[in-house]
Structure 1
Amino acid sequence: MKELDKIIQVKGKRFLFKVEKSSNASDYTKYEKLRYDIWGEPADTLPGERNMACENFFHEGSALFIAVYVEDAQGQFVEDEDHFIGFSYGFVGVEDKDLAFRDMDNLLFYSQYVGVREDFQRYSLGIQIKEFQKECLMEVFGVFKVTCTYDPLTGVNAYRNIHHFGMEVKEYRESCYSLFGGYLNRTDVPCDRFSLLWDLEREVRRPDYDAESLLAAKNLALSSRRVEVEGRSGRVTLEVVKDINLDLNQEFLLVEIPYDFYRMLRETDVTQAEVRHIPLRWRMKSREIFQTLFKRGYKIIDFKGIEREGRKRDFYLLKIEK
């Protein structure tokens, strides 16, 4: 069986990636604690500690837990809550419900959580966790398809899932988590999500394109402008929806999203309606754009950041399927 531990070094720090095999329920407490520290939503819990131990692939279930620890001041790895700074959790399911478990090729892995503690989020550990998860699924589980969801307006997730791993957007889901709060969501902004399929055996390939040229040619189905508002932490500059154009029919189109939607959610969490509704307008207009373009045969093929005149902007690239 493949080694289930891996040490990587990023920006001068070493991190231990380790598949959890414990049968001791108390060893799973740290997963739920870190989940809450990252997302801050008490209603959205992991299974109880005893259930997590039982559903582990190495015991009675089909779940994969990956723990990430940072080295201590002496360069050693201490596997305690203080040094536990990231994790992933998911489980094996089936794609075709009628075929169910009758065919091994019908198996797929649902990746539910990938989280990194806030003070370590600049180390690109989310990508490293997914890379390690891929290795474990292919070499230990023998599963080659992964499904997951993420908020279409979050660039950090779009970069990882769309650009780096080349995942395919299969569906746009409206309000799929109903009322969902915490640090990374707001109950007054619907929890829309992209549903993705990640073929672990597929090589990432993209057509040649020039995002700068597309931007200059105004192949923009949705674009933004910047405004100054009184945010939760004081005076801040945020993007607001500028224009949407549902009539474009070029082969390649760009759809802009906020550069930092999580920051936008926090800063607009104020009483002034005009400011508070900024992320809601982004949600509703981007929902309209994506659903319309998907129905017309466009598919997301990449995610790209562009910096112009000191301004960083994030774009999805869509291509019409002929």
Structure 2
Amino acid sequence: MRCGTCSLLRRLARLAPVFLLGVLAIWAGCSSAASAPAALNPEIESFIDQLVTTHKFDRRKLRDWFKQARIQSGVLKAMSRPATARPWHEYRTSQITEARIRGGLDYWQQQADTLTRASTEYGVPEEILVATIGLESSYGRNTGASNVFDALVTLAFSYPPRAELFRSELEQFLLLTRELRLDPLRFKGSYAGALGVPQFLPGSYRRYAVDFDNNGRRDLWDHSDAIGSIANYYKSYGWQPGEPVIVAIEQQAETAGDEFKTLLERGLKPHATVAAIRRGGVTPSGPVADDALVCVFGAETEAGMRYWLGFNNFYVITRYNRSINYALSVHELAQELRRAR
């Protein structure tokens, strides 16, 4: 009589090599899958190639960062409805408030020495510097809570209308964090990736930030560096000390004519002399030199469209933010602060 147990053992022995090979094959497949790099968006892979080739970044580190990035739907929603797109009178009401004026006066007093030094060195009025910081970050109290890397990745690869701009800013951000020797995944800023008290985009941080307190760092969360950097930004774009920003136009029937519409369509960069504007039937509401170069622009008030002549300094403010509403708000808040002080 044959032993059943012995027979079973002999069958298992014959099967063991096959079983073992199967286990090894499964293990090898799992190991291979685990070691293979996870796929990234092809556009991101191409972007990584560019960073490695152009700036000698570490590919594995970049891929690790991008694998951790998350597309932010809130960023895309915010970009689709910017506050500056509202009618001027609504935007102004939300920006030039009693609280912001009081906050500006307090900030001016706290930072008086730094503001005076920056204004003297760069030629930009103190009230313009204070107003800019007030509108950008409520005098440094709100520098943004968005993850900057996530925001920039979202805009660079999921927002086609401005993808080219934000890919450039993402590149500048990675260069900036490498220069600062800081982790790019840990920065907080605006939903558009703006940084610090002045809310500079990364490219502007690298180009215009200055070490105004001479401590060896360009730190835009430091108020001294922020003030000096904004002044440097405006000067770099051609701020003209002592020159006007805007002057209102007297409302006339001519403002509805074709010649006036042509002036409006020529943009915000000063392109015509005041003398030429006058010949076109447009009258400034205050004294202005005839040879001054100006643009013509309008904004929507509760009573209808209102028009102004914009000088070079108005154009410079729009280099900080391209919105007419924003530039008007900086100018008017600055005037309110100067009057109150």
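Any read-out appearing in this document is the output of simple, stated calculations on the displayed coordinates, not a laboratory observation. Everything quoted here is computed from the prediction, not taken from an experiment. Cβ atoms are built from the backbone, for glycine too; each structure is taken alone.
One of 1, 2 was used to compute helix-only ellipticity at 222 nm (-39500 (n - 2.57) for each DSSP H run of 4 or more, over all residues; to 500), and the answer was -18000. Which one was it? Going label by label, the one that fits is 2. Taking FRET efficiency 1/(1 + (r/R0)^6) of positions 160 and 232 (r between Cβ atoms, R0 = 35 Å, to 0.05) as the measure, the highest value among 1, 2 is held by 1.
With Kirkwood radius over Cα pairs in Å, for residues 112-183 alone coming out at 14.7, pick the structure among 1, 2 it was computed from. It was calculated from structure 2. When FRET efficiency 1/(1 + (r/R0)^6) of positions 80 and 288 (r between Cβ atoms, R0 = 35 Å, to 0.05) is calculated, the result is 0.35; to which of the structures 1, 2 does this value belong? This figure was derived from 2. When FRET efficiency 1/(1 + (r/R0)^6) of positions 272 and 296 (r between Cβ atoms, R0 = 30 Å, to 0.05) is calculated for each of 1, 2, the greatest value falls to 2.
One of 1, 2 was used to compute Rg and Dmax of the Cα atoms in Å, and the result was 29.4, 125. Which label is that? Of the structures listed, the value fits 2. For which of the structures 1, 2 does the calculation of relative contact order in percent (Cα under 8 Å, 6 or more apart) return 12? Label of the originating structure: 1.
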